[in-house]
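The structures come next, written out as structure tokens.
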Structure 1
Amino acid sequence: MTTRHCCSMGLSILLCIAVAAGADPGGRIMPDDLVYKGAFRLPDGPDEHAWGWSGQAMAYCPTGDAKGGDDGHPGSLFGTGHNWHQWLSEISIPKPAVPADKDVKKLPVAKTLQKFTDVRGKLFKRDMEQARAGLAYLPARGKQTTAKLYFSFGPHMDEGSQQPSHGWCETNLAKANPAGPWRIGDITTYITTDYMLPIPKAWADKHAGGFALATGRFRDGGQGSQGPTLVALAPWLDGNPPAAGAKLRAKVLLRYSAITDDKQVKLKDYHHSDAWTGAAWMTAGKRSALVFVGTKGKGKCWYGFANGVVWPEQGPWPAVPPAPNDQRGWWSTKFVCEMLFYDPADLAAVAAGKKKPHDPQPYATLDFDKLRLSKVKRPLERTSAAAFDAARGCLYVFEPRADEDKSIVHVWKIRPPAPKRPAPKNTSAAPKDDGAAPTGAREDGEQASRLTPAAETPPGG
């Protein structure tokens, strides 16, 4: 059983949260722990490589923008530009804002710290149709002497390939010195070549043999996994760097059945049209959550066209409808921006062999579709890559094509836990009206299920 409630944002926006029955918030970051801070725009740049049609990969760098102002958002973001090229750039992180009238032009604008650069060099020798990309930052590990940007690149259509797909480079894009590409075990690229993220070192050392880097991909149509995936890596343990073409050791922590598997285990409420395009392992003190960000299909699901025309497996074939319904693919009655919250304890059980990679299910979800600023109707991907600042508890998420053809970045911050009230010294005494928050309300005066407007925009996360 799932309990659903909504949180208010200002006077007109409701954000829906679903929490699985019996979900214990102790030790877990819950959806209403996320306070929506607003968004910011991306800088201008050369059209061919810049932020138009961008947003497939993002990484937070804690040492970036060292000369930036004290705006509460130190560090920087690396991200991929135009999807045709997937070059990398580094930007500052301005203080986000919430435009009351949803006017993107009123948002603050990030500054370019490093211009767009093709860091892959000549590593990949094959063409990549509709390439997918992943990106993550980690400080020096093993025998490394510098922090690295880890990347993955793979084509949309790869028919279960195990081609080399991952590598690393320096954070100085002008002297990137890329290494790779490497294969991820004997695993198909359909579950490894999209989002990348750091795994907290303490968790990785305790449960995954020091494998502190994660990669994953969801391929629509259930080709690879009928839900998001997560594979743990440690390239620095396989060489410094591993040889080109090397097969890296890997640990599968999350993977559902592919449509070709005999046994079928799926993400709950799964649709072939889903698109899980970002992930972040969030921590806040003793609380944590693995969050996947993406576009969730609702209602009916079909392969064909947006107007409901189904494309049959065998002819006769229907006529292709006119634009804007002429794009063939997986569709659903409705699409929403959604976050899936997974318990890292479930992944620890998988790593220990006590659970199968298809066993974990989300303990909560967050529908944040009302925060979208894009005016594009019915996009197949309403949100894209994500990154997390562990020191400040900030979650960053790309929304593609929200600023004309450019992406924007949405920002959430994890609220601190409400302080525990001390137990009364004399429980037999008559209750005293001390002005404390009533049962069911937060210590900060906000109702747990419906939050009032405040200086910090209520959870919208």
Structure 2
Amino acid sequence: MTSALRMDGSIRQPPAVVVGGGGNALSIAWSLGPVGIRVYALAYPHEHVQYSRFARWINVAEGNGEAIEHRWLAYLMGSESEHLRGAVVLGASDDAIEMIARHHEALRTKFILDLQCPAAHLCMLNKLATYEAAQAADVPTPKFWVIQSRDHLQKLGRELVFPLVLKPLCSLEFKRRFKKTFVVASGFDELLQKSEQLSAAGVAFFLVELIPGPDHSLCSYYTYLDENGVNLFDYTKRVIRRFPTTLGPGCYHITDRVGGVAELSLRLFRHVGLRGIGNAEFKLDERDGQLKLVECNPRFTAADCLLTASGLNLSLFVYNRLTNRSAPAPTKFRTGLRLWYPINDFRAFRQLHAKGLLSIAGWVRSILHPQILPYFRWYDPLPSLAFGFWRTATWLRESLRQIGARRDRFNAPPLARSESVANVPALGMAISYGQQHASGHDRPVVSGRNGQ
């Protein structure tokens, strides 16, 4: 289904179904809802968009341990979503993009889908495939290595540079299992230990050099590639700070014109045949002055509300384009606008201040600007308030559970306490070995190539 025309030739206004996402799903609802487009959120439980007055929440959370993207697909292809037939489906997370790519032909018989080359999107979701494609397209990357075995790792020895990131091929599955997207090794012994832990857990991974330098060396590029691979606009921004520093997601962003990043991004996008939304993140390596690829996202990102505020309403642009409405591409954007996550930025300040890299006065000066908040609008305050209440309640519940567990251990007889301690290693082994990698990205690591 590719058209939004009625039988009489008039253009109707189909609803939009936002699949997955966090703050970006809320941003899409804020962009489409106020102009009269009905928005349905098929996202994770307790995300901010669930509480927005501009979105209708679709709850498919219960599923006997089944992955949520499987429940999303079952809902979309089932009779329950028949009233949404002809809706525009917008993917806002990696698992949503993967689901759409793998079931593209089936979904497009019922819904209006954004432009997509499934093979290219799946390539962008696989971190190793992305880096290999970047090398083939002559786009600079950090050094990376695919480890064949423990012996191979030992042979690499001095060739490795620390700290190293152990990056899973499928960060989505890894995050679901371990609540993080990668692990870091500061030395060779730690690398051996963590490599063995990941291998024992059935995780396919590769090693990536951690590019040195401050977080404000990070920058991003956004565009939309049409059916012929033509980029319809160019948009860039920078990171001011992130938390945790050096390794975490951005907590303070600013729109800016960054030279060179568009050319590198488009070279990679066109090499893999990407269509639709394209986002690439780079970091300036101060050792050689090169921008080097960090990651790619063929979807709406967490900074979507910053794009909208600065003149690029990406979700409305995509919606209008897919429903045959006039959708002129934006030719400019405002620079100097800031997206601020206040709690995480304060935590980042504390880390930087402890290292002597940022004074109190310097931090205060840096935030004395008009700020865009990712989860709060005066015309829709409930997402921020309700989510904050839920997080506080969860924290209190967990704190009370831990207090009760400590009290029970204190009151237990000595033998019971020793037995509970003896059971800890077995529990650890169950966690490490109990699950197997089931992602479509899982494949054996068979190459020992150094990607310099």
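Values in this text are rule-based calculations from the coordinates and carry no lab data. Just so it is clear, the structure is predicted and the values come from calculations on it, not from any experiment. Cβ atoms are built from the backbone, for glycine too; each structure is taken alone.
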Self-check item: mean count of other Cβ atoms within 10 Å over residues 81-88 derived as 20.2 - corresponding label from 1, 2
Solution: 1
Quiz item: With Cα Rg over 2.2 N^0.38 Å, for residues 185-232 alone derived from the coordinates and found to be 1.22, which of 1, 2 does the value describe?
Solution: 1
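Out of 1, 2, which one gives -1000 for helix-only ellipticity at 222 nm (-39500 (n - 2.57) for each DSSP H run of 4 or more, over all residues; to 500) as computed from the coordinates?
Details: 1: -1000; 2: -11500.
Answer for the origin of the read-out: 1.
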Quiz item: Taking distance in nm of label points 7 Å out along Cα→Cβ at positions 137 and 297 for each of 1, 2, which is largest?
Solution: 1
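1, 2: which one has P(r) over Cα pairs in 20 Å bins from 0, in percent, as calculated, at 25, 58, 16, 1, 0?
1
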